[in-house]
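Enquirer: The next part holds the structures, each set out as structure tokens.
Every read-out reported here was derived from the displayed coordinates using simple, explicitly stated rules and does not represent laboratory data. A quick note: this is a predicted structure, and the numbers were derived from the prediction, not measured. Cβ atoms are built from the backbone, for glycine too; each structure is taken alone.
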Structure P
Amino acid sequence: MKAVVEISGIQFEVGEGDVVKAPFIDAKDGEEIDLGRILLTKDGDNLNFGAPEISGTVKAKIVEQLRDPKILIFHKKRRKGYQKMNGHRQPFTKIEITSININ
């Protein structure tokens, strides 16, 4: 069974056993969490659309908290001699989908 879930405003298609790179979730490694909104489920050829959601739960386990490679941001104003370099590393969470239960 596959499901489309919304995590922090981003939609992911997940199935049991999948490992997903999601935006940062404030939880400890190994902790069990429930993913919020289920928008669609797919079981073989059978599609079930939510209006706007489907009642049920998608349980996931936090695998690890990581950060992306550094992104560099360069600011420049032409003919003024102004240059500035900034950067940041965006945090993200790897989660493993453990079960999908639909009511």
Structure Q
Amino acid sequence: MLVITSGDRRVDEKKVDALVGKTGRADAEFVKSRTGFSIGGVSPIAHAQPPVTLIDRELFRFDEIWAAAGHPHGVFKLRPQDLEQLTGAPVADVVQPPAA
């Protein structure tokens, strides 16, 4: 399970579970074996084993976004619409409300 959201938001695990079933947190070894990437550089595309993916609808408040490019020090620029097209993932409400 891969949830793509912006860095200023926190994923609401209950919302995700309601959409896809019970999930849990992955450790570094699991992430590396499933995606081919290390934590801190997990790209939203080109995974070793394609995950179930959700894109947070809040990403669409930005004209452009920066995504990890497979290394903790590498990123690439794209639009949220490009991310949706590249992953084929549905857009959903999967984050906690912003802190007041």
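Enquirer: Looking at structures P, Q, which one was distance in nm of label points 7 Å out along Cα→Cβ at positions 9 and 73 calculated from, given that it came out as 3.1?
Expert: Q
Enquirer: Using FRET efficiency 1/(1 + (r/R0)^6) of positions 65 and 81 (r between Cβ atoms, R0 = 41 Å, to 0.05) for the comparison, can you identify which of P, Q gives the largest number?
Expert: Q
Enquirer: Of the structures labelled P, Q, which one yields 2, 11, 20, 17, 13, 9, 7, 6, 5, 4, 3, 1, 0 when P(r) over Cα pairs in 5 Å bins from 0, in percent is computed from its coordinates?
Expert: P
Enquirer: Kindly point out which one of P, Q the value -6500 was derived from, the read-out being helix-only ellipticity at 222 nm (-39500 (n - 2.57) for each DSSP H run of 4 or more, over all residues; to 500).
Expert: Working through the options, I get structure Q.
Enquirer: For FRET efficiency 1/(1 + (r/R0)^6) of positions 57 and 89 (r between Cβ atoms, R0 = 30 Å, to 0.05), which of P, Q scores largest?
Expert: Going through P, Q one by one, FRET efficiency 1/(1 + (r/R0)^6) of positions 57 and 89 (r between Cβ atoms, R0 = 30 Å, to 0.05) is largest in Q.
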